[in-house]
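Below you'll find a set of structures to go through.
What follows is calculated from the coordinates using simple rules that are stated; it is not laboratory data. None of these values were measured; they are calculated from a predicted model. Cβ atoms are built from the backbone, for glycine too; each structure is taken alone.
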Structure 1
């Protein structure tokens, strides 16, 4: 199966920029690309920081942009959001029994668990006892079903190596204990950092989504360094899942870098090589005519 992801959209009221960027147009481009090229995706997760300041006018604008998008949406919130304003704007979006914006997608390839790490008045993320208990219960459900689980947060529980680590999921130790108690957790996904990163945490693979907003330069700059922030490229993400593997592709829907001239590549030979499973003699045969 395939799912796609969009993160850190930072939508503002109509006519306003965010950090000098037209975040609404960038989201429209991201969604148009996904609809054109990945309409077979089972769902699209929007991994938080939907709005730049969580105000009702921004959510109205966000709702207008996503209206008619053909892939089923799983929407999360982040620190730039506002839970009550979001729930007012999207009353049909699922919440758990305590009102947190948390839900599960059940698929033949596993359970996909979307967590709410928003905490009012905080930039870092939190998973209180009620949210941790909900996560533990959903992981137990996946275990009983005999399938793996992928877990999504806006705030990563892991470190990525820069100053933003101070603003990650503060309850990372408690989250780690919950995840480690279940041996069927296949992958962790997160947003927040405006930077693509991947690795393992407590033995669990993770991937951090790039943003449709600006993206940060390499954050390993030391405690006194300031991040460089880049207009392009901007990213959505395409994830392929089967029983053997999970593959995460950064999708550069907006990229001002020049493309290498296609004339430098012999596509007939490339097609022949792929069809032959890598046998170089296929290229020689093609060249010989």
Structure 2
């Protein structure tokens, strides 16, 4: 199983601040890179099918000190900014709309996707990452798509076994799933975390994310905690992608960038005696 290295105590408050969506666009890449260089964000994950994959791939190869995984992607949520499969339309027809893009929602994916095509496409994403020289520490998934349905979860686990990589299952925030995750506790490639946090409000105004993240840090319990964020630069590119979007839109992502590159946040983490970690702090143990 995958477990923490031995130098941590059971009383330690451990936090992995992990940035999703690297490769999505240039503004996202810059936001994540700024967070990594500031030092609070210790891990990120890369979307292989996206337009700015090559840019973040180049950064990863030149900066191996930063931990990264593959953000397995089979949905394309933005209205006018779309991603397409690595494989051809003929190879994965059930994964695409009539215009050749991934389905925009997890529900559409559940209704239309052939599981074998999901497996082939995600295998191709990981293989492409390896072809470009990447050596990811783990697998996770975009929009929790691979933990939304039983056969998708089986694919997720099989990919972990096939490529000898741990997969992250966010037990505490994947509440919309009807899968019984408890039966997978002993599954070899899983890191099953019950203390995973991600801002999610679904309201009609931009929330104060500073207050939300302050409350998360204040209430951290001993053990492994994971915080998923999506920091990005607020510029014309990001505005055009996330136009009129509130949850995970441009102002949301800018707030996360500002918060996790703040000396005030660094001091708060220190005052709360939080130790930061990445996937490099986990080891395989028989």
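Computing relative contact order in percent (Cα under 8 Å, 6 or more apart) gives 28 for which of 1, 2? Comparing all candidates, it corresponds to 2. Each of 1, 2 could give Cα Rg over 2.2 N^0.38 Å, but the derived value 1.08 comes from 1.
By the measure Rg/Rh (Cα atoms, Kirkwood Rh), for residues 217-264 alone, tell me the structure among 1, 2 with the highest figure. Looking at the calculated values, the largest one is 1. Suppose you compute helix-only ellipticity at 222 nm (-39500 (n - 2.57) for each DSSP H run of 4 or more, over all residues; to 500) for every structure in 1, 2: which one lands on -10000? So the calculation was done on 2. For the read-out mean count of other Cβ atoms within 10 Å over residues 17-24, a value of 26.5 was computed from one structure; give its label from 1, 2. Value 26.5 for mean count of other Cβ atoms within 10 Å over residues 17-24 corresponds to 2 out of 1, 2. Computing distance in nm of label points 7 Å out along Cα→Cβ at positions 73 and 105 gives 2.1 for which of 1, 2? Only structure 2 yields this read-out.
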